[in-house]
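Student: Some structures are shown below for you to check.
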Structure I
Amino acid sequence: MSDLTGRTALVTGASRGIGQAIAARLATNGAEVIVHFGTDKTGAMATVDEIERTGGTALAVRAELGVDDDVETLFAEVDAALGGRPLDILVNNAAATPAGRLGTTTRAEFDHLFAVNVRAPYFIIQRALPLFRHGGRIVTISSVATRMANPAQTSFAMTKGAVETMSMTLANELGGREITVNAVAPGATRTATNGSFFEAPGLAEQITGMTALGRLGGPDDVAGVVAFLASDAGRWITGQVIDASGGLFLGPRA
């Protein structure tokens, strides 16, 4: 286990799925976790309850991302939660889902996608930096969509390509403070929320057949990678995109 005792973490979009698993893993490793949610208060409180049930410390904060004053709303609550203490770990996990193919995506959908997936993480980092102490960790969740040509995810992949570039450039800028900045790119990850998607006939088999490790991913698979990057063991990794897909779509399988 990577010890995060005495450290504080903010995880956006932590009311379900991958974000929930990340928050729980960081808490298990000793961090005090601020659980952000946009609309799913019930899910966020379930995350907090699970962390507290296993002996951790967490609290929930609400802010809808992608709207005016979203970052200010978020950090009004984060500042109150920290009570003057520093922030050590920021995980930008909250994201809007793919909007559709070219020709079906509306301008409003496109703008919302970029507002949540690109603008919000950028300005959350900007606002969080004064709270960071030396040697902090920033992790943004990307996607293998950036290296797979999926016409149904063009605009979504564009947003994830943007945060990967952001992570690399900010890593170079923030290295003087020994703050590491990385992105983690999950592949096909089955969660309680999207489980029905993978029940389409033959889909799970098709995906696992293209995955080197031969199965769908789970939220804990991604959470473990994030926890590693957040720990002292990840101190020498920065400016990188860590593929956490189990080897999805690497090439033909023998």
Structure II
Amino acid sequence: MTKGKVAIMSNQQESSFAAKEKLTTLLKAADYTIDQNDPEIIISIGGDGTFLSAFHMFDHKLNHVRFLGVHTGHLGFYTDWRDFELEELVSNLSNDEHPPVSYPLLDVQVKDRYQTQPQRFLALNEATIKRATRTMVADVYIKDEIFERFRGDGLSVSTPTGSTAYNKSVGGAVLHPRINAFQLAEIASLNNRVFRTLGSPIIISDSEWLTVHLEESSDYLVTIDRFTIQHDEIEWLSFKIADERVHFASYRHMHFWHRVKDAFIGEI
């Protein structure tokens, strides 16, 4: 009797291919089945970018799968194991020694002027809306109440785990991933005597939602994590904490603020 079905995804680096080959051998020896199409556990080998790709490949099965990350470079926020720890990883996975961990996701809905229903996406890190050639003008609503009229390059909406990604580079706050909330950060907003926005990131609770209504135009660019979503004549976007969550297998707890310090500050 097998212990479970595992899919393994890796990036194109030689070290990741070598780790994938070794891990495949170890898992088979431990009575796991390698199944790239219908797994129960998904293991990504590489970095956080590889993990994002693995997540989106299986985001339609989140209630039935768990994820695990192996990094072959710098420590990531989703990749807990190193490529020289594969024997320990398989042992821990077999014994299920670590408590279950799950983090919130972002529910993104995009409505264009030709659709009767919006299209829905899940984001692990963030979603952004920008305009290709001109200043973006958008009315921002919180729980269906107008909050501000935004003018600038765009808006970024992120999960707590995504707060250390693009959100941080545009001046957003870093949120602990156990906080069940999401964040709105402005991208180069225009603030002067004529135009005014809050100018600060906003933390929005899981009981609230955000809607962004756009001026009529055909040059908007929407991204979901690393992927670009093509839409013509976007009318509005809405954001909230998703009902689904991302679940991790054999997750090794490392103090979140230690990860942040290691990634951005280093040794003092």
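Values in this text are rule-based calculations from the coordinates and carry no lab data. Just so you know, these numbers come straight off a predicted model, no measurement behind them. Cβ atoms are built from the backbone, for glycine too; each structure is taken alone.
Student: With log10 I(q)/I(0) by the Debye sum over Cα atoms at q = 0.10, 0.15, 0.19, 0.22 Å⁻¹, for residues 49-192 alone derived from the coordinates and found to be -0.46, -0.91, -1.29, -1.55, which of I, II does the value describe?
Tutor: On the way: I: -0.39, -0.86, -1.23, -1.40; II: -0.46, -0.91, -1.29, -1.55.
The structure behind it is II.
Student: If you rank structures I, II by mean count of other Cβ atoms within 10 Å over residues 17-24, which sits at the top with the largest value? Write down the numbers at each step before the final one.
Tutor: Values: I: 27.6; II: 17.6.
Largest calculated value belongs to I.
Student: Further, regarding this structure: A value of 15.7, 51 was derived for Rg and Dmax of the Cα atoms in Å, for residues 145-224 alone; which structure in I, II was it taken from?
Tutor: On the way: I: 15.7, 51; II: 13.1, 39.
Working through the options, I get structure I.
Student: Given a computed value of 0.05 for FRET efficiency 1/(1 + (r/R0)^6) of positions 81 and 217 (r between Cβ atoms, R0 = 25 Å, to 0.05), which structure among I, II does it belong to? Walk me through the numbers before you get to the answer.
Tutor: Numbers: I: 0.25; II: 0.05.
Attributed to the structure labelled II.
Student: Quick one: volume of the Cα convex hull per residue in Å³, for residues 41-104 alone came out at 87 when computed from one of I, II, so which one is it?
Tutor: Attributed to the structure labelled II.
Student: Another question about this same structure. Assuming 23.5 is mean count of other Cβ atoms within 10 Å over residues 25-32 as calculated from a single structure, say which of I, II it is.
Tutor: Details: I: 23.5; II: 15.2.
The value was obtained from structure I.
Student: Of the structures labelled I, II, which one yields 3.7 when distance in nm of label points 7 Å out along Cα→Cβ at positions 57 and 233 is computed from its coordinates?
Tutor: Values: I: 2.4; II: 3.7.
Answer for the origin of the read-out: II.
Student: Let me ask you something else. Identify the structure, out of I, II, from whose coordinates Cα Rg over 2.2 N^0.38 Å was calculated to give 1.09.
Tutor: Values: I: 0.97; II: 1.09.
Considering all the candidates, the number was obtained from II.
Student: Where does the value -5500 come from, among I, II, when helix-only ellipticity at 222 nm (-39500 (n - 2.57) for each DSSP H run of 4 or more, over all residues; to 500) is the thing being computed?
Tutor: Traced to structure II.
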